[in-house]
Structure 1
Amino acid sequence: MSLSKTLYKLQLIDSELDLARKRIEIIDSILNDHKELDLALKTQEEHQKYLTEKQKDLKFAEHNVEDQNQKIAQNQKRLYGGAITNPKELEDLQLESTSLQKYLSALEDRQLEAMLDMEQTQETYNQSAAHAEEISHRKETESAVLQSEKEELVSRIEILGRDRDDYLADTPIPNLPTYEKIRKSSGGIAVTLMVGNSCSACGASIPSAIEQEARSPTKMSYCPACKRILHPKPR
């Protein structure tokens with residue numbers, strides 16, 4: 001096996017390991033991202049506070065109407081109960097009755113307004129609660145899928161790790177330190193395919209002398225542009 005092919009096979013294993021680890025990082029980032037749900041729950045909580053306030057306002061308005069009706073009932077009892085016969089007192093009671101009825105009408109308008117406000121706030125709260133529930137359900141489903149994928153990736157990484165160890169144990173690679181150094185400096189890709197006379201990693205043209213050297217089973221050549229190890233693509 002040529003030197004470049006030996007390293008290229010190792011590169012394939014390492015590239016798959018890198019992809020699996022990167023995917024796990026992405027999955028963990030998604031699983032730990034609770035911003036959308038936290039915002040929805042915060043909005044629901046705020047709307048709950050508004051709803052509680054509107055419910056208190058409605059209860060207060062209902063109490064005022066009930067209290068006013070009691071005052072009117074007491075006025076009507078005195079006005080028509082027969083106990084009071086003095087014309088002046090009866091006239092005062094009649095004026096009071098008119099005033100009480102007028103104020104009752106105003107209180108009932110306030111009660112109706114409070115009821116409509118409460119119903120609108122209730123609808124807004126219901127929508128925010130449904131939105132938070134929808135996000136929560138979606139996140140649970142998504143998390144289950146991602147967690148399953150992560151478990152598969154962890155298992156795959158374990159298998160690849162053993163394959164890598166076995167490959168290194170069975171295959172002498174004198175250029176391994178060079179390979180590792182280039183991987184660190186070149187985004188994880190130390191060995192790239194040479195397609196025709198071009199580097200597949202950076203697209204640079206490979207001079208004929210380097211191209212011929214890259215095709216030698218006993219030599220190792222490098223792309224003059226990106227400095228990666230070249231491995232000729234099988235024709």
Structure 2
Amino acid sequence: MTAGSPIALGLSRPAAILFDWDNTLIDSWAAIHDAQNHTFAHFGMQAWTLEETRRRVRGSMRDSYPALFGERWQEAGAVFYARFEASHLDALAPLEGAEAMLAALHEAGFYLGVVSNKKGDYLRKEVARLGWDRYFGRIVGAFDAAEDKPSPVPVHLALAGSDVQPGAEVWFVGDADIDIECAARAGCVSVLLRETAPDVNEFIGFPPVIHVESCLALCNLLRTL
């Protein structure tokens with residue numbers, strides 16, 4: 001564990017843990033990449049490699065597609081979702097240890113939620129397909145709140161009804177800079193969950209408070225608090 005030790009930072013056991021979805025709990029990049037390049041082809045644009053898709057798909061569609069497709073961004077969104085809907089449920093792949101972690105944290109009494117920039121109805125279908133909806137108090141995706149990540153607005157929605165307010169009692173777990181920024185803007189403790197530690201040139205302006213290498217590592221860390 002790097003980027004700060006909870007004990008050294010004076011952090012205590014959180015009351016709530018919010019998770020990003022894609023590349024934090026599950027891998028659905030195959031379906032996203034296919035739908036993205038299908039959309040580019042429809043508009044006569046250059047395809048992305050899978051690595052480019054993983055690196056560049058961060059913001060929600062309403063925040064990122066206008067820059068890619070201009071005034072036709074909503075048309076592009078319709079093309080994307082028509083393709084994505086056909087395959088995304090069959091392409092779901094839980095990341096190693098994710099379900100065991102969620103089950104353990106739920107059993108331990110943590111309030112759990114999801115804040116993703118995947119469109120909310122598709123997100124909830126994926127969560128339900130895996131049978132993980134029983135673990136989460138709220139599942140918030142793009143277009144569910146007035147704004148999407150990195151805005152703190154979806155964080156407030158994810159905690160609604162939990163009696164927990166955004167702050168040090170809430171850990172926000174994600175794999176990307178947009179998650180870390182969202183956590184910081186909401187006043188929550190940011191947790192970077194990925195195998196590699198943050199590089200010195202990453203996360204400028206919004207460094208993660210904690211880094212853990214895996215779902216198991218996060219679960220074990222929380223057990224110590």
Structure 3
Amino acid sequence: MIRVAIAEDMEFEREALLRHLRRYEQERGEAFSCTVFENGEELLRGYGEGFDLLLLDVAMPRVDGLTAARRIRRQDEKVVILFITSMVQYAVQGYSVDALDFLVKPVGYTGLRLRLDRALARIAQSRPRCIQVRSASGLCSVPVSGIRYVETCSHRIIIHTGDAELLTDMTMKQIESELARQPFFRCHTSYLVNFRYVDRIQGNDIDVDGHRLSISRYRRRELMDAWTAYLGANA
């Protein structure tokens with residue numbers, strides 16, 4: 001979920017931005033949670049550190065967009081800022097607050113789409129990759145980087161992290177799908193290991209973060225190929 005703040009004093013401009021965002025969701029398969037502010041003063045009053053993206057009009061009453069952006073940057077270094085302006089001469093000032101780019105009014109979908117692609121790429125780089133896991137206490141977000149290995153035990157799945165063991169009723173296939181394109185490998189029917197934490201591979205054993213796990217003899221060759229590729233990519 002991408003958390004978006006929109007600060008725009010013109011209602012028809014706000015509505016246009018929301019329509020464009022809904023269209024982007026449908027085309028790109030993204031999900032936006034949007035909060036709308038009608039001027040810069042309202043934005044500063046209601047702003048927290050929970051936003052990923054800020055669509056910010058430059059010319060607003062009470063507090064203009066540039067002033068609001070400077071104050072926000074003091075408390076939030078990560079939020080991606082896209083300025084919206086009808087006065088291009090002011091756009092260059094946006095780089096003083098590390099704005100990603102600017103859009104000229106009236107904002108068209110094509111221009112916004114291109115900048116959203118860039119904005120989401122920057123957001124993805126700055127936030128830890130997480131997977132959603134169902135547990136007895138409900139749905140929880142687990143950082144991928146913290147998962148050492150995943151184990152099946154008595155028809156239950158145990159996710160081993162550095163701090164805890166998380167029990168889930170999800171299947172290994174579901175977990176494996178969630179971790180696709182991450183450096184994980186199914187070395188055995190019972191184990192899905194994170195290459196980041198592999199200490200050693202010897203014979204039919206693999207040491208992961210101090211735990212010795214078994215390697216299926218049918219999967220060993222494929223494991224070694226994947227492990228070699230991982231080492232090469234991270235040399």
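What to note about this one:
- Relative contact order in percent (Cα under 8 Å, 6 or more apart) - highest-scoring structure of 1, 2, 3: 1
- Comparing distance in nm of label points 7 Å out along Cα→Cβ at positions 83 and 179 across structures 1, 2, 3, the highest value is found for 1.
- Which of 1, 2, 3 yields 115 [volume of the Cα convex hull per residue in Å³, for residues 43-98 alone, calculated]: 2
- Looking across 1, 2, 3, the calculation of P(r) over Cα pairs in 10 Å bins from 0, in percent, for residues 75-170 alone that yields 13, 31, 18, 17, 15, 5, 0 traces back to 3.
We did not get these values from a lab; they are worked out from the coordinates using the rules stated. No experiment lies behind these values; they were computed from the predicted model shown. Cβ atoms are built from the backbone, for glycine too; each structure is taken alone.
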